[in-house]
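Asks: In the part that follows, the structures are each spelled out as structure tokens.
Every read-out reported here was derived from the displayed coordinates using simple, explicitly stated rules and does not represent laboratory data. Treat the numbers as computed from the prediction; the structure is a model and nothing was measured. Cβ atoms are built from the backbone, for glycine too; each structure is taken alone.
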Structure P
Amino acid sequence: MSDGTEPLPRKQQQRSLLTKQKLLDAALEAFSEHGFKGTSTRDIAARAGVHHPLITYHFSNKDRLWRSAVKYVFRDFVAALQQARSEYQNDCPKARFAAMIRIYVHYAARNPALHKIILQESSNPSDRLDWLSEHFLKPLSDVSSGLIAELQEKGVVPAGNPALIYNMIRASSGGLIALALELKSTSDIDLDRAEALDDLADLIVSIFLPGEFAET
């Protein structure tokens, strides 16, 4: 029988994890809207509904909170792409890459902070941009560019710099989703609708993967 002392630390740990999660969610929202310099830790704490000193307790400072928030959103994104590659590994390379594009589009729509933070940090050189590129953006670019180069050899993707084509695909998906409010206002395109996201993904596939896979 418990003496009543064990549940308390467990509850404290659960509360701590919940608080940390709230701070990460609030940080992603704030940093994506206002950038690193335009965001205060007090604003993040207010959004999360927690006491301001808890940011220092969990993350030490604003820079470490920013990096933790970026890791948080990219971790799930990379996991989603890896899952897609695993699920479609027995399909032809075109179908596999098309599936990754569709997952990319829908993930970006569910997590608009992903590209908004990239846009915020790309405005000026900084240690944060270098860190973001080294740990996430360049590895994704290298892998995706390699897959595109293979599809070019098979006649699926048009000729051109694979890295440039990858970034054109990225801008056509995440970039448009980051502009969702403007598109709804100016073009009556509602990217909050799953059907509109499917249309976007299908267009990206048809434009950038127009050829049919040819076995050699």
Structure Q
Amino acid sequence: MSSDADYASRRREMVLTQIAPPARDVTDRRVLAAMEKVPRHEFVPAHLRDQAYEDCPLPIGHGQTISQPYIVAFMTEQLAPKPTDRVLEIGTGSGYQAAVLAELVAAVYTIEIIEPLGRQAMADLARLGYTNVCVRIGDGYQGWPEAAPFDAIIVTCAPDHVPQPLVDQLKEGGRMVIPVGPLGDQQLYVLEKREGTVKRRAVLPVRFVPMTGRARQ
């Protein structure tokens, strides 16, 4: 059974060897501090806790995964979160990405389509004291209209196109980070909304679970 001090040491090592230069390329100090602070082992199944700080995704049940730490850090940096931001996350999963964002922004609204995962994430985030995260069970394709608009949107599952409801719910000047494409041929895009139009650029080839629900239609 690892101690809190041991887990903290593993997180520091994770940041140094998997995320920050010279190992990799995430340089935002706020993002690196959040990655070092958030207890990733609390967001994985108990039997996988000893693997929580390894350089890989891990299964969390229901055919879903918690992303590789580097990918979480990279996507978070690309989102360019500000302390005053209200952020929408599509695909809560275990709640880990939401917890990282919660360290960096004013409020996180996160949607999970798989009810048992959403309920578990809700409980874990509350247990760990993340009071600025709201979790909803539902289809993320539709976004969260009544809480819109959002300063930033992050999507952690891959549709084959950018959902228009999410574009509509993004503020002018807002940013979206989203993987797009079929399994085996996905690109992570950063979108910026300027004067009502969206400009996008590909930043990384990725591999995410497909978006389900309305996106499948």
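Asks: Taking relative contact order in percent (Cα under 8 Å, 6 or more apart) from the coordinates of each of P, Q, which one would give 20? Could you put the intermediate results ahead of the total?
Replies: Details: P: 20; Q: 14.
Derived from P, not from the others.
Asks: A value of 0.94 was derived for Rg/Rh (Cα atoms, Kirkwood Rh), for residues 48-151 alone; which structure in P, Q was it taken from?
Replies: On the way: P: 1.06; Q: 0.94.
Derived from Q, not from the others.
Asks: Give the label, chosen from P, Q, of the structure having the highest value of Rg/Rh (Cα atoms, Kirkwood Rh).
Replies: Numbers: P: 1.06; Q: 0.94.
With respect to Rg/Rh (Cα atoms, Kirkwood Rh), the highest-scoring structure among P, Q is P.
Asks: Figure out for me which of the structures P, Q the number 20.6 belongs to, where mean count of other Cβ atoms within 10 Å over residues 96-103 was derived from the coordinates. All intermediate terms of the calculation are to be shown ahead of the outcome.
Replies: Values: P: 20.6; Q: 25.1.
Going through each structure in turn, the value belongs to P.
Asks: Of structures P, Q, which gives -22500 when helix-only ellipticity at 222 nm (-39500 (n - 2.57) for each DSSP H run of 4 or more, over all residues; to 500) is computed from the coordinates? Numbers along the way, then the final one.
Replies: Numbers: P: -22500; Q: -7500.
It must be structure P, since only it matches.
Asks: Still on this structure, please answer the following. For FRET efficiency 1/(1 + (r/R0)^6) of positions 72 and 184 (r between Cβ atoms, R0 = 25 Å, to 0.05), which structure out of P, Q has the highest calculated value? Could you put the intermediate results ahead of the total?
Replies: Numbers: P: 0.35; Q: 0.75.
Of structures P, Q, the maximum of FRET efficiency 1/(1 + (r/R0)^6) of positions 72 and 184 (r between Cβ atoms, R0 = 25 Å, to 0.05) occurs in Q.
Asks: Still on this structure, please answer the following. Suppose Cα extents along the principal axes in Å, for residues 88-207 alone works out to 38, 33, 23; of P, Q, which structure was it derived from? It would help to have the intermediate numbers written out before the result.
Replies: On the way: P: 39, 38, 24; Q: 38, 33, 23.
Going through each structure in turn, the value belongs to Q.
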